[in-house]
Each structure stands twice: as structure tokens, then as C-alpha cells.
1. Of the structures labelled I, II, which one yields 3.9 when distance in nm of label points 7 Å out along Cα→Cβ at positions 46 and 102 is computed from its coordinates?
2. For structures I, II, calculate distance in nm of label points 7 Å out along Cα→Cβ at positions 110 and 270 and state which one comes out highest.
3. Have a look at I, II and say which one yields -0.41, -1.10, -1.28 for log10 I(q)/I(0) by the Debye sum over Cα atoms at q = 0.08, 0.14, 0.16 Å⁻¹, as calculated.
4. A value of -3000 was computed for helix-only ellipticity at 222 nm (-39500 (n - 2.57) for each DSSP H run of 4 or more, over all residues; to 500); which of I, II is the source structure?
5. Matching task: 1.4 is the computed value of distance in nm of label points 7 Å out along Cα→Cβ at positions 78 and 174. Pick the structure from I, II.
6. When you work out Kirkwood radius over Cα pairs in Å, for residues 150-221 alone for each of the structures I, II, which one comes out largest?
7. Comparing Cα Rg over 2.2 N^0.38 Å, for residues 134-253 alone across structures I, II, which is largest?
Structure I
Amino acid sequence: MNTAAAHHRSPVTIIGLGPMGQTMAAVFLDRGFEVTVWNRTASKADSLAAKGAVRASTISEALAANELVILSLTDYDAMYAILEQASEHLSGKVFVNLSSDTPEKAREAAKWLADRGARHLTGGVQVPPSGIGRPESSTFYSGPKDVFEAHRKTLEVLTGADYRGEDPGLAALYYQMQMDIFWTSMLSYLHAVTVAAANGITAEQFLPYASATMSSLPKFIEFYTPRIDAGEHPGDVDRLAMGVASVDHVVHTTKDSGIDASLPAAVLQVFKRGMAGGHAGDSFTSLIEIFRKPAS
């Protein structure tokens, strides 16, 4: 193995062996990396140890094994619960925190680790475990650029690496904005499927229409993006007053179907706040101004 290849296969420690952590460890092992693993429930490391992973018996042992430590935990509180008990082993380490949490929690964690002599990269994985090891998958990263560049090749074994900037909170911010779109969109899909079922329409029958609607969204986003960045919301293509009527029809259709209407009703309330704010003749994108002033 040449020097460059050896550098790109620098050993790595993975802490947290849920589905994501297990998959990441397995991918590293398959690519010839030396991998040390640790999990609070030790049995979760059994299958990885059988594949050649080094099973650390304590968190201190796991940290002492390698410079690069990848955290795959529920949230940042779990990070503190684990690392506080081994604070003497943090200095000189690089932590790539792929746990989900808020931008502010990421900034706090980066400072907490820096105060203990360690460096921190925030990561936001954009795929489920099945996407790990695929170059077309992507993960947001933020934090010190020199640290990111030093470990880029290793991180790209897992997914493509999308570096967002020095601010530790940026990767978490981009991730949470993606989740804002994902969960809201998928919940609206589940609501529509429930209305469909109440009217004798199966999810399979509704599938092509749901897919067509979802597939049309990128075109709308592309159209509205320059207007939003310019702070312009002209009512030349759509008007908020029309949107209110449309959402009101969705609410009544839902109620007539005997289905919980709380989701579209919440959307209708946002639209009505826009109307009350004087945006009836503007595009529905003027609701951005409503979101900037949270409801009291």
C-alpha cells in the first residue's frame, strides 16, 4: 500500500452503534480501515467484531485508540453523557459528530471540546443507513476547514462531503432545514392518503398523483427562489386570497371525510394571518413575512 493510500485509510473510532453507526463501521471495514467501536450496550458490537473491528471495553479505551472519532448518537446530550466520563482522553482528538441536534447545540459542543483540547466537525447525514457507502449520498459538514480537509478522504468513504463553512452550527442548520421540508411534506402525504382511504381510494391508486405533485415542487421552488431573495412577492402568478380559498376547501374536504383536519387547519391559520397582515393580493410567498413574526 502506498503512503497516500495508507493515509486515506487512517484508523477510526466509532462511538454509537445504532443502525447508522453499525453501517458506517461495516463500510469502513469493507474498505480496509482499522475500526475501533464502542457502544453502551456492548453486544451491539458483536457482528462488527466478527468482521474484524476492535471492540473497546471502555469509552476511555475507544478514545485512546485513534485520533479520529466519529460519534453516531441520538443527540448531543448523549455525547456529553459519554465523553464527560473520559475527559482526560479528549485532548488531541478530532470528533466528527454525526448526531442530530440544533445548530446552537453544535456550537456549544465545539466550544466544550475546544476547551478540552479537542477539535469538532459537525455533520448532518442526508441519507438513511442504506445510503452509507454510496458516493451519490451526501453529508453536510461544518467546522475548522483544515480539520475537514485533513479527514475529507476518510469521510468520503461514507458519503459525499458537502462542506458548508467554519461555523460549527452550519451543518446542523442545513440538516434541520432539510428535515423541515421532509417531515412536513411526508406528513402532508400521510394526511392525503388518510383522506383517500376514507373515500375508498387506496394508497396504490393515489400513488401516481401523489408522485406527480411531489415531482412538480422543484419547478415551483426554482421559480420563486430569485423573487424570495429579492424580497419580492408580486401577485402576478398566484395570490394569497386564492390560497386561502384553496386551503379552506382542503379543510372542508377533510372534515367531510371524517378525518382529523388539524394539519390543514394549521396551514389555513397561517394563510389567514397573511390576509390579516395585508397580503391578500400578494403571492403566498409573502407568508415569509408572517413566519418572521411568530404568533403570540
Structure II
Amino acid sequence: MDMKVADTGAHAKFALIGPEEEFDPRITAHRGDLADIALAGKLFAPHYAAPMPMRCSAPKAMLRRQGGKDHEAVSELLHGEDFHVLDIAGDWAWGYCGHDRYVGYVPVHALQHQKKTPEPTHVVCARAAFIFIEPDFKSGVMKRLPMGARIACGEISACGYFLKTGKGFVHVRHVQPIGTKVVFDGSNGTAALAEQLIGAPYLWGGRSGDGLDCSGLVQMILMLTGVAAPRDSDQQLLALGEEIADGEELRRGDLVFFPNHVGLMIDKDRIVHANSFMMQVSIESLADVVARFAADSEQPVLARKRLS
């Protein structure tokens, strides 16, 4: 597709020749009146905007389909994660997440400009981490951050158990350097991480240790083991792993996909998943889960996939 630039100055105008490209609105920053400047020449919009680089400064913030607390949550932005803002209207910023390009609205008060926040160095790998006033577990707690949150850490304390952050201290057992992989059981640790979250409440759109949905659980634990994953289960089905041959026995860490759902095997017979039936992260017999989906679907299992 060709693009015509009518004005090469500050107010350049763009025109399309030919039909617009097909796109997934979940990960394409395009709405009726505005689009990301990167889409100029690919998708039509009355206006294009260059993204403003922001970062989540709150412990977490829900990403919503429209601006307003009464609108549906579609995902969640965690402390230290980047968010690229294309528009601000009132208390809400519209843009997309840096880690998976998921599009939506977040509260403006949950964001700070990247230039005003330190680059995160560590990610919370425990179900939650406390930020203590002093490098002492008996001292007061300043903040609680959920699994998946990112923070900037400096030198280690004299006792060897705490890392200094911009505001307080975090225990070394609760964080890991960004880019490293958690190893629990001689493997990449995905099943062990998911088991840490058993009992965490089911939250539509959630993807933190405080509450999550099925694909949010998979995305977060894969991130902690060094695997980038898209946000939703249908996207994950297409992007992750290799198909397991029919008749081959499932292993710990395998993914099983159902209609609009995904879970992780902890052994050949049982699955751990965030589900609305139990309203929490739970372990169930895979046969029981398949039977529930079979009641409403002719194909209860869409795929069985193994991560390399």
C-alpha cells in the first residue's frame, strides 16, 4: 500500500491508496477520531498522534474498553510497566501497553512520564512484595506490590537480604532481575509459579498476583520465565508452543486451550487455571474441566501445546 504525504512540515497529512489493512482492534491503536502515527498509510483516521511514553506508578491499574470505572476491564497495567499515551480526556488516558500493545484506557493519575521515573531493574516474582521503610522485616510497610510489578532497585543492604528502591526496601526473595528466568523444579518454573497463585481471586481483565483471569495468569507466569506472550487466550493459542500429537501424554507445564479459556498442566492429569467456575485460581482434574466445556461446545479442547 502506498502513502501520500501532502505536507512534509509539522502538519503533514496522509492519504491512503487502496483498501485499509485488516487489523485486530485489541492491539491496534485506532479509533474513530484518532490513531497511532505508526498506522499512517495503513489505516485511515482523521488525526494521528505520536505516543507519549508513560509508566505505571500505581501498584496496578485496570485497562478499560472506554474511559470510566463503569466500563469493562480488558486488561491490567502493573507498576513499572510502560504505557504509550495517544490521548488524554479528563481523568483517562487512551493508548497501549508497552509489553503487549494491548489498547485501552487507564486513569491518568496511575501514570507518570518515563523521564520522571527510574527504569525498572527487577520484577516481583512472589505472589506479592512489601516495600519496607527500613531493611528490616519488622519495620513499617510503605507499599504492597503484586506479582508481575516492576521496580527499580539499587544496592543491597548490609544484612544482604534487602534491595534499596526509590522509596524503601524490598526483600531479595520477592524479586528477580528483569530478563532472568525463574527455575523451581529443574524446568522453566511455569507450573510452580502458577501453584503459588492457588486461591488468588478470579478477576476479569486481571493479570497480577492480586487477581487474574485465565490468560492473564498464563501471560504473567510466562513473562517471569522469559517468554513473551500475547494477552488473550485466542492470541496465545496462535502464538505459543507446538502442537502435542494426539495420544501423546501431557506433561507438567503443557498448555491446554478451550473455547475462550486456557490452563496449565501440573501433571498429566491435573490442570491449574484461573476460572470463573471456582472464581479463583484452582487445581482440577483435566477430565472435569473438559466435561464442563463439553456441555456447551462440540469441541471442548481446541489445542494442547508444549512450550520449548
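1. Details: I: 3.9; II: 3.0.
Checking each candidate, the match is I.
2. Structure II gives the largest value of distance in nm of label points 7 Å out along Cα→Cβ at positions 110 and 270 among I, II.
3. Details: I: -0.49, -1.03, -1.17; II: -0.41, -1.10, -1.28.
It must be structure II, since only it matches.
4. Numbers: I: -16500; II: -3000.
Here the read-out was taken from II.
5. Details: I: 2.3; II: 1.4.
The structure behind it is II.
6. Values: I: 15.3; II: 13.9.
Greatest value across I, II: structure I.
7. On the way: I: 1.47; II: 1.24.
Going through I, II one by one, Cα Rg over 2.2 N^0.38 Å, for residues 134-253 alone peaks for structure I.
Every read-out reported here was derived from the displayed coordinates using simple, explicitly stated rules and does not represent laboratory data. Only a predicted model underlies this, so the values are computations on that prediction, with no experimental measurement involved. Cβ atoms are built from the backbone, for glycine too; each structure is taken alone.
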